[in-house]
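Participant: See the structures that follow.
Each value in this text was obtained by applying a stated rule to the coordinates, not by laboratory testing. This one's a predicted model, so the numbers in the text were calculated from it and none came from an experiment. Cβ atoms are built from the backbone, for glycine too; each structure is taken alone.
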Structure 1
């Protein structure tokens, strides 16, 4: 997803873009469901995951909340500066 047309293609039709990657069924499922902690457990590179998060328009804080199984609002209540976004 280095090039904009691929990112735009993913956003327009994620299933088609994922299917075209050659990923295994398990890998496709992890990406399709945005299973961040699952990707980490699978061994995905976190730097690549951060770039993917940008493509799907998620901030690091949103990803961390999802990894903890919390809503973003509940996760932010655990931060030292809960109003920081």
Structure 2
């Protein structure tokens, strides 16, 4: 059984991920709220928040995959030299 390298999780990485997800949520919320078919501000906020939350989750998964691929490629290029 091979030993896997330790994970690179730090407070800095978590903070960066949180800030990026918050920014993504705000962008998605602002883009979606004009498409909600209602005149009630509460309903607009509720449904735009639900949709923005789902899209932010997709953004978070894509961001994590991008970081994993970048780490893997960087490790392979430095190991091959």
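Participant: Have a look at 1, 2 and say which one yields -28000 for helix-only ellipticity at 222 nm (-39500 (n - 2.57) for each DSSP H run of 4 or more, over all residues; to 500), as calculated.
Facilitator: 2
Participant: To test your reading of the models, identify which of 1, 2 gives 4.0 for distance in nm of label points 7 Å out along Cα→Cβ at positions 9 and 41 when calculated.
Facilitator: Of the structures listed, the value fits 2.
Participant: Matching task: 28 is the computed value of relative contact order in percent (Cα under 8 Å, 6 or more apart). Pick the structure from 1, 2.
Facilitator: Computing relative contact order in percent (Cα under 8 Å, 6 or more apart) on every structure in 1, 2 gives 28 only for 2.
Participant: One of 1, 2 was used to compute Rg and Dmax of the Cα atoms in Å, and the result was 14.0, 42. Which label is that?
Facilitator: Structure of origin is 1.
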